[in-house]
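**Student:** Structures follow.
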Structure 1
Amino acid sequence: MQEKIISVQHLAKKFGSFEAVKDVSFEVNKGDVFGFLGPNGAGKSTSIRCMLSLIKPDAGSIEIFGKSLDRNRENILARTGSIIEKPDFYKYLSAYKNLELFARISGANSTKNEIYEMLDFVGLRGREKDKVAGFSHGMKQRLGIAQTLLHKPDLIILDEPTTGLDPQGIIEIRNLILQLKSEHNKTVLLSSHNLSEIEIISNRMVIINQGKSIVEGEVKELLNSNDLVVLMELDNVELAMRILKESFQDVEAYIDMQGQLSLNITKERVAQLNKHFVLQGIQVFGIESKRKLEDYFIKMIQA
C-alpha cells in the first residue's frame, strides 16, 4: 500500500459570502508529482494556502505525513517547502546572501557548500554573487526552488510556478521539478491551469472547478493520451470513408464542415492509415493531429 503524504477531505473556505472552496478532496502519494489542475479562480490557491496553514479552512480536514495539520503544524511545515505564486527576495542582496539569510531564518543552518549545491542544482552557479534585482523572472523562480530546498523538505508545494515565464523558462522549471522527484526523491504538488504542463510532468492529478474536486487519478488513465483527433485533407474524402468502413472499422470518422476527414484514432494507427490511403490512390495533402486533452478538460469543468 502506497504511503499517503497529503490527504485533504471535504475542504471548504469562504471569504464573506464568496465560497472560494466548496468541497475539495484528494490524496497525494509518496513520490508523486501530483497535478492540482483547474481553471483560474477554481480554488487552487485558496486550497494550497489552507494546506500551508496560511489561512484556516471553514470545514474539512487536512492530514500531511499522516498527521493532522491542526495539531502538528510546526512539525509538518518543517518538512514542507513551497512557492506561492512568486518568490520574494531582498533585491539588493546577492543570490547567495539571500539563500544564506533564508537558511538562518528557517533554522536550516545550511553550510556554504550546501548553498552552492542548491545554486548549482537550479542552474544559477556563476550568478551567486549577482544581485537579485538584475535577475529575470525565470531566474527568480529557480532561486525560489533553491530556497525551498534549504531545509531539506520531503514535500514541495508549487503554486503556478511557470506563470509569466517564456517557453525556455517553462522548460527549465519543468526539468527542475522532474529532477526533484528523480534525483532528490521529493513528493511534489504542482498547481496549474495548464493541461499540457500537467500531462508532461505529473503522474497523478485532480481536477477542480468552482471550488469542487471533480475527478482524481492517474494522468495517463484520465487523459488517455494515445487518443488523438486527426484531421486529414484528401483529394477523395468519399472514397476514404468507404475504405475506412471496409478495412478500419474500429476507427470513428466523419467529414467535417471544411470537407476534411476527422478521425478519432490512436497515434499508432495514423501511419498505417496514411500508407493505406496512398496505396489506394488517394492523395493526402495534409495531416493535423491534436490530443483530446482539451476536450476532456472542457468536458470535466463544464459538467
Structure 2
Amino acid sequence: MPTTSPHLFGAHTPYTGGIDMAARRAGRAGMKALQIFTTIPKFYGDKASIRPERVTRFKAALADVGIEPQHVVVHAAYVLNTATHEPEKWTRAAAGLKKELERSSALGVGGFCFHPGAARDGNREAALERVAKAITQALESVESDTRILVENTAGAGLTVGKTPEEVAGILSLVPSRLRKRTGYGLDTCHLHSAGHDLTSSAKSLKAVLDAFESATGEPPSFFHLNDSEHPQGSNKDRHALIGEGSIGAEPFRWLLHDRRARGIPLILETPQADGDPAVNDDTPDELDVRMIKLLTTLAGD
C-alpha cells in the first residue's frame, strides 16, 4: 500500500507471543494502524499494570514496521460496564477504565476505546452520567496525551451509546477542561445492527456520519470496519468479512471516499483464519491480508 495513502488501514491482529508480535504481524500485512488489548479482555484489568520491558518491545516493533503510535487503538476490556447503577460493579468498572488509561499511556498510543455498557435499571439518562463520571475520574487521575474514545454500540438490551445523541450526551458531561482528551469512534457493524442506514445509498451513509458529527461537534477518531452477520436493526453484534455480510462491500467504498475516513485508524475486527499463531511467527493472517487488499481497492488507493 502506498505510504501516501490518506487511509490508515489496520486490524486487531493476533497477539500470541505479545503485543509486539501483534505489531509485527500488522506490519507484515502492510498495515499503517493497529488495535490491541493490553490485558485479557474478559477480566476487568483493574489491578493489571504493564511491564516496562513489554512497553519497550512494543515501541521497538512499531518503529520497525513503520506504524505511528498515534495510529494505535487499544480496546478496553469487554466486561467494563461504566453505565451500571450497581455501586460495586460501577466502582470496579471505573477502576478498570483508569487502569486501561495508565497502560495505554505507558505505551504512548493515540487512544483507547471502550463500550459504555448497559443501563440495567432502565434509566438511560443517569447511565450516560455514570459513563461520563468514569471517564472524568480516569482523566483526572492520569496525565497523558492518550485519549479515551467512546465506541458506539449495536443496541442490544439496555446498552447505551447506539445513537448520536447518547454518544454526544456522554461526551458533553465530561468537564470542558478534559474534553479534548476524549472522543468517539464508529463501528460499522454496530451502526448497521443498531438500525442506522448505511446501505441504501452513499447519501444515507453520509447522513449517519453527519448526525454523529453534528451531535458531538467533531468527526470520529477511528472506524471499526466490519460487515454484519445479521440484518439492519437486529441489535446483534456479529462481525463478518467485508462483502460477505448484510452490509456488503459497496457501503465501505462510500465510507472510504468520505472525508471522515482519512487520517484516522481504520481497524478491521473481522474473522481471521488463525487467531492463535505460533508465538514467534509474525506471518500476517491470510484473511486480514485479503481484507486489506479489498479495502485498498475500494478506496482507490
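Just so you know, all these numbers are worked out from the coordinates, no wet-lab data involved. The model shown is predicted, which means the values in this text are computed figures rather than measured ones. Cβ atoms are built from the backbone, for glycine too; each structure is taken alone.
**Student:** 1, 2: which one has Cα extents along the principal axes in Å, as calculated, at 49, 45, 31? It would help to have the intermediate numbers written out before the result.
**Tutor:** On the way: 1: 72, 47, 39; 2: 49, 45, 31.
Label of the source structure: 2.
**Student:** Further question: Upon calculation of mean count of other Cβ atoms within 10 Å over residues 49-56 from the atomic coordinates, which of the structures 1, 2 produces 12.8?
**Tutor:** Working: 1: 17.5; 2: 12.8.
Matching structure: 2.
**Student:** Computing distance in nm of label points 7 Å out along Cα→Cβ at positions 169 and 217 gives 3.6 for which of 1, 2?
**Tutor:** Structure of origin is 1.
**Student:** One of 1, 2 was used to compute distance in nm of label points 7 Å out along Cα→Cβ at positions 97 and 177, and the result was 3.3. Which label is that? Don't skip to the end; give the middle numbers.
**Tutor:** Numbers: 1: 3.3; 2: 1.9.
For distance in nm of label points 7 Å out along Cα→Cβ at positions 97 and 177, the value 3.3 is produced by structure 1.
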